[in-house]
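What follows draws every value from the coordinates through simple rules; no lab data is involved. In this text the structure is predicted, and so the values were computed from the model without any measurement. Cβ atoms are built from the backbone, for glycine too; each structure is taken alone.
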Structure I
Amino acid sequence: MRRAIWLGLFALGLGLAVLLYHGPGRPLVRGHVGDVAATMLVYALLWLWPARRASAAVRAVGALAIAAAIELGQTVWTGSGLAGELVLGSTFDGWDFVAYLAGVVVALLYERGTTRAPRLTVAAA
C-alpha cells in the first residue's frame with residue numbers, strides 16, 4: 001500500500017511541476033508530460049482501491065481504459081475552467097494515447113522495481 005501512495009505522491013508532484021513550468025517547450029510539457037503523470041496517478045489510485053488485489057496487468061489496462069475514455073470523450077465535450085481542464089482536458093489529441101501508455105509503463109516499472117522477491121526458506125529435516 002505504501003508503494004502505491006509513493007507512486008501517487010510522485011505523480012502529483014510531477015503534475016504540479018508541469019503546471020508551474022513556463023520554460024521552453026511548455027505546450028509539449030503541459031500536454032504530454034502532464035498526461036504521463038495523470039495516468040500514473042490513476043494507476044496508483046487503482047492500486048490502492050478497488051483493484052488492490054488485482055494483478056499489475058489488470059491495473060494497467062484499467063488505467064489505460066480510464067484515460068482513453070476521457071480522451072475519447074473530448075471529441076464530444078471539453079472541461080471548462082481550470083478544474084475541468086485539469087481533470088478532463090481541453091482538446092482531443094491522438095498523441096495523448098502515447099503519453100498514457102508511457103505513464104502506465106513508468107508505473108509498472110516502478111511497481112516491478114519495488115516488489116520484493118519471495119523469500120526462499122529451507123525446511124528443517
Structure II
Amino acid sequence: MNKGLKYTISVTSITLASALGLGAVASAAGSASTSGARQISELTTEQKCEKQAEIVARATAAQERIAAQVAKLTEKRAAAEAAGETEKVARIDKRLERLAKLSDRIAARLAKFQAWAAENCTV
C-alpha cells in the first residue's frame with residue numbers, strides 16, 4: 001500500500017475517533033432538560049396550603065405503617081431471642097433502629113411543615 005494512503009487513512013481514523021469521542025462526551029454532559037428524566041417542580045405556597053390535609057394524612061399513614069412494622073419486628077425479635085438466634089436478633093435490632101430514625105425524621109418534618117402552615121396558610 002502507498003505510504004501516503006496509509007498516512008491519510010490513519011489521520012482520518014484518528015480524526016473520526018476524536019469526533020465520536022467528543023460527541024459522546026458532549027451528549028453525556030448535555031442539559032437535564034433534554035433527558036428523559038421526570039422533573040418535578042416545587043409546590044407554590046398556595047399549593048402547599050391546598051394539600052395540607054393530604055400531606056398530614058400521608059405522614060400519619062407512614063407513621064402508622066412504621067408502627068405496625070415495629071410491632072411485627074418486635075415479635076420476631078422476641079421469638080429469635082428465645083430461640084437463641086443472636087445473628088437474627090442483631091439484624092432485627094438494626095432494622096428497628098433504622099425504623100426509629102425514619103419515624104423521628106418523619107415526625108420532625110411533619111412538625112416543621114405544621115409550623116410553616118400555621119404561619120403561611122389562612123385556611
- Task: Assuming -21000 is helix-only ellipticity at 222 nm (-39500 (n - 2.57) for each DSSP H run of 4 or more, over all residues; to 500) as calculated from a single structure, say which of I, II it is.
- Result: I
- I, II: which one has Cα Rg over 2.2 N^0.38 Å, as calculated, at 2.11? II
- Once distance in nm of label points 7 Å out along Cα→Cβ at positions 8 and 72 is calculated for every structure in I, II, which label goes with the largest value? II
